[in-house]
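**Student:** For reference, the structures are reproduced in the following blocks.
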Structure 1
Amino acid sequence: MAIGYLMMQARTAHDALPLSGVQISVLDDEQNRVYELTTDENGETRSVSLETVDKSYSQDENFAGTPYVTYHVLAQAEGFNELYVKDIPIFDGELAVLPLSLVPMQENQRSREQSEIMVGAPAVAMGGERQQEGTRGNMGSPFVLRQVVIPNPITVHLGTPDSSASNVQVSFLDYVKNVASSEIYPTWPEAALRANIYAIITFALNRVYTEWYRSRGYHFDITNSTAYDQYFVYGRPIYESVSRIVDQIFNEYVRRQGQNAPYFTSFCNGTTASCAGLSQWGTVTLANQGYTPIRILRYYYPDDIEIAETNAVSNVVTSYPGTPLKAGSTGLDVETIQTYLNRIRRNYPAIPVITDETGVFGNSTKAAVTKFQSIFNLATDGIVGKATWYKISSLYTAVTRLAELNSEGTTLGIGTVPPSAVLRQGSRGQDVITLQYLLDVIAEYYPEIPAPGQDGIFGNATRQAVIAYQRRMGLDDDGVVGASTWNSLYRTYQGIGQNVPPVNPNPSPNPLPNPGNIIVHTVRSGDTLWLLAKRYGTTVEAIKQANGLTSDNLSIGQILRIPVSQDSQYFLYTVRPGDTLWLLANRFGTTVDAIKNLNGLTSNALRIGQVLRIPE
């Protein structure tokens, strides 16, 4: 018998919180317990070996059997519902890393519920025709973005386009790794894997670039239906061979020479299904004949295709500087990474303290980077390349977002009694802010629920979040928030507060300041670059340069770095719904008294539209 490997990672709130002490059982097909494991402070188990079949079977398109052995995982933790992951394929020589996103129990929930994820066979082993339709996305076509942008996150519909299935939001890297692990066998030759992953990346970017679904009124970017798009199984394991390649090429895509648009890279397995695009099994044959990935792609697509690169990634605090950071590097980018890692360390205390001089990439910075890479399954080379940069940036955003939400809950005074108002689209006011806040918090732990943001206006985004919540909880999905929805929201919110473990209260002993004179701002409804430049006393070009922006377009929830003058003593801020002096002081690293003194305030009362001076 051959041997494969499995490791579990239990985390929640978009990886912001590791869950230690989770009890995990690995079961065989006869439900015999093969291993009993417990997660460590990083939410991880050790890697365990499992019997499987020889990899040669998964490399032979004529093999009629199953070229792997399946196992099952049961995860249990105090205060969380159980998760059962069924039919996990284990391949010869491959490490499968299984993410376990556990959901907190609700307030007064007497017993654990169990949710199930069915992994099953990769799409290459499935029958059925693929009827993928798309456009090459030339700039003359309608509904085309101005540049190729990596969507972070990407919204995936877990069913056919017109079904009432849930949507989930995942990072683009995790999406590509999931699809590649769901579509093909990880034991294939590297050239075949790379060719298939290029096709997967480009297919998704084409859907986003052409706004294929959103231009038709759908609230998602792509589906997981193999008939229409490419296979995605939320919560499935990711194979190390796939993960390694995706980390290297996730921002590279296929286009025709002279065009910017991602080419429509349709594909099928090439055995039980045929198509005009790439044959998945055919890539194995060509790779075994010595074809490179680009030659394989040109075999199935036009001869003039090429591999292009985009560094435009939505919703990241700071764009990748373009060159890797390593021992000996200095400057603002190093300082940024040090700041982010020291903050992430509060949630992941296994990351060592950085003691190097600010902005100098020394031994302690390398040690922190290496440990971070180990925790998040990146190449452990101690070098901050593009994959490590974006993972650090996304984790920093996740942990600070969670901390901000926790602070806002205290400020808003949610309490234990729900509001009595019935809310629907068009409603406004403080009760709407409370609703939006509850949904924002719950969205951190329930992947099917989008976060609407808090502007005090019950718009379409809030309605979609309410409907998603109602469907998840088995309520009438009418988008109206009455007594039953309010009560359910409060039970879910209170359950999160009771059951989610607190973050390590002891911050790094050497916290680093914000890189340079930088303010981190989360884009809200109504924000424009011009308004932000006026508010913070800077320029539109300075903001665009600090964030690597090539257009003036902003999206709600986007994280921006706002450069301010070195000699500036304050910046201007316009009060919005939900703002309080305490919240503003925490958000901008100052004190309530400092804001009051600078503005001549004699009380803590604020009014929407009021312009405040915020001390630097």
Structure 2
Amino acid sequence: MKRYGLWKYLLILLVLGFGVVYSLPNLYAPDPAVQVSYTSSSQTADGFLADNVREIVAQQDLVTKVELENDYVLVRTDTYQNQLIIKDLLSANLTNDVVIALNLAPTTPRWLMDIGANPMKLGLDLRGGVHFLMQVDTETAIKNRQDGTLQDLRIRFREEKIRYSQAVVQDDSSIYLKFNSLQAQEDAEDYIKDNYTQFNLPLITDTDNGLLLSLSEAEIDQIESDAIDQNLTTLRNRVNELGVSEPIVQRQGKKRIVVQLPGIQDTAEAKNILGKTATLEFHLEAQMDTPRSRKTSYPYRNGRGAPAFLQDSIILGGDQVATAQASFDENGLPQVNITLDGEGGSKMHRATRGNIGKRLGVLFVEQKTRTIYERDLEGKQIPAQETYEVKEIISLATIRAALGTTFRITGLDSPSESSELALLLRAGALAAPMTFVEERTVGPSLGADNIQAGVFSMQLGLFLVLAFILFYYRIFGIAASLALTFNIVLLVAVMSILSATLTLPGIAGIVLTVGMAVDANVLIFSRIREELKRGREPLEAIDAGYNRAFLTIWDANVTTLIVAVILLSYGTGPVKGFAITLSIGIITSMFTAIMGTRAFVNLIYGSKKNLERISI
């Protein structure tokens, strides 16, 4: 039998040690915990809040540990039942300016975390998490598009010297234009036909020198499709900013989007980031002579100043922001540096070059949901969700010079507020508002039951496989059993390092990997037995068995790996979870089934020169 090089033994030991260390964090189960944080991003948890939480928790004789983290207070407990009791207790005793959420607090030792060893991330079906179904308001997207078109038409008409007396977007999102003369109407009609192809032809006219511009069905379908696609992209970017591994963000039907965030128990934080729609609007401040019908009063955010009137016309929105970074100004105060795209920069320059000395308002816009109570026919109060829009001024500064593609927003309360605003701008604005039509939280207790069932099925399958191969292959069965155990340890370690998410189908992939790893050993051992029947010496038979079975094992595993990669590329949700574990398991099983068992067999039989019989 060929001599097994020392470097191969060292490689196996190195990989085995690596696998053991990086799979260890998965032995430390997280603690059920309750997280308490302030609703305002400008406030961080402090000792006062932590002491208040300790006093409230002390009312119950439960096993708890209160910790003050960077921006929240964490209450660890020992059971999921106590976790719910603590949450209800805090909800009843704390004010409305805090967010109380269920969480899972890691218990990994510090020395493991220092070397980057963290437990596997668990999917929604194992760890719990939140599920949102969101409805996209495509009607608003159409109206916003028409608003932008109307602003552009006004500019073009001034350039072409086409005089009009009225230009409005109507409730059905059509544009109505009224001109000073029949000639102006005809000139406008010709100009629109040549430059705006999105409207239905022929254009509708009336006896008052008016034009009615309605979008074609193809254009409406395109706007709705673009709105859904932009919202999908924006939501994925925002989910990435949340740091969620393996989220699900996908379209459902014509106007709905499904978002699943494994491991997130803080629904308030998730909705705070996902649910915010138009992040910014830029308006010029209204002047004394501005008609009341063309201006609106808005309050300052967090009540920092008196309400101010802004013009209703929007210079541009947050969807034309290219990049945004939080930083500090020359006085050490938080600010956000903004870069617009080319079109946004042109609009900003046109709007500000003739208004130097006037003030530019930055309006923060967000969609919120609140619970209202309605009475049914029997007089009982029934809770219902109501969506409303909040617009607040975050900056109102004097224009010193014509602005271009880069400028900054100041007047923010804290670095955390500037970071949050930059995050929303960087992730992109939603093309249309969205409402939460369904919200579901999968509790960690249900996930624990799924884990228990999945682990039991894996243990049972492993036990039956090991019992068979030990009985059937004797000493070689021991080698295969060690390789199987080694394979599972390696698989868990690699998934932990890659931050791959383990789901219930992923556990099925691990069980399948166990079977495939055994299959490779069966091929090798069967080939060795065939060589023995042909009259070869035992050591020669071992060499021939491993060498001749290698190509068969390689072909079988590569073809399966190709399918797994395709599933990983195009699959979503459970399919992707299955493909991840299967792909990693195929690679680790080839290493353990070929190199691992070969090393063990060489240790047992490699030093025996006149070997007459092997236990197979």
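Each reported figure results from applying straightforward, stated rules to the coordinates on display, with no laboratory input. Please read all numbers here as calculations on a predicted model, not as lab measurements. Cβ atoms are built from the backbone, for glycine too; each structure is taken alone.
**Student:** With P(r) over Cα pairs in 5 Å bins from 0, in percent, for residues 36-299 alone derived from the coordinates and found to be 1, 6, 12, 16, 18, 16, 12, 9, 5, 3, 1, 0, 0, which of 1, 2 does the value describe?
**Tutor:** Derived from the structure labelled 1.
**Student:** Given a computed value of -9500 for helix-only ellipticity at 222 nm (-39500 (n - 2.57) for each DSSP H run of 4 or more, over all residues; to 500), which structure among 1, 2 does it belong to?
**Tutor:** 1
**Student:** Quick check on the output: 2.6 is distance in nm of label points 7 Å out along Cα→Cβ at positions 156 and 452, derived from one of 1, 2. Which one produced it?
**Tutor:** 1
**Student:** Comparing 1, 2, where is distance in nm of label points 7 Å out along Cα→Cβ at positions 20 and 332 highest?
**Tutor:** 2
**Student:** Can you rank 1, 2 by relative contact order in percent (Cα under 8 Å, 6 or more apart) and just name the one with the largest value?
**Tutor:** 2
**Student:** Taking mean count of other Cβ atoms within 10 Å over residues 28-35 as the criterion, which structure among 1, 2 has the greatest value?
**Tutor:** Largest value of mean count of other Cβ atoms within 10 Å over residues 28-35: 2.
**Student:** So P(r) over Cα pairs in 10 Å bins from 0, in percent, for residues 52-195 alone, computed for just one structure, reads 8, 22, 16, 9, 9, 14, 14, 6, 0; which one of 1, 2 is that?
**Tutor:** 2
**Student:** Out of 1, 2, which one gives 80, 58, 51 for Cα extents along the principal axes in Å as computed from the coordinates?
**Tutor:** It was calculated from structure 1.
**Student:** Can I ask one more? Using mean count of other Cβ atoms within 10 Å over residues 84-91, single out the structure from 1, 2 with the greatest value.
**Tutor:** Result for mean count of other Cβ atoms within 10 Å over residues 84-91 over 1, 2: largest is 1.
**Student:** Identify which of structures 1, 2 gives the largest calculated value of distance in nm of label points 7 Å out along Cα→Cβ at positions 148 and 604.
**Tutor:** 2
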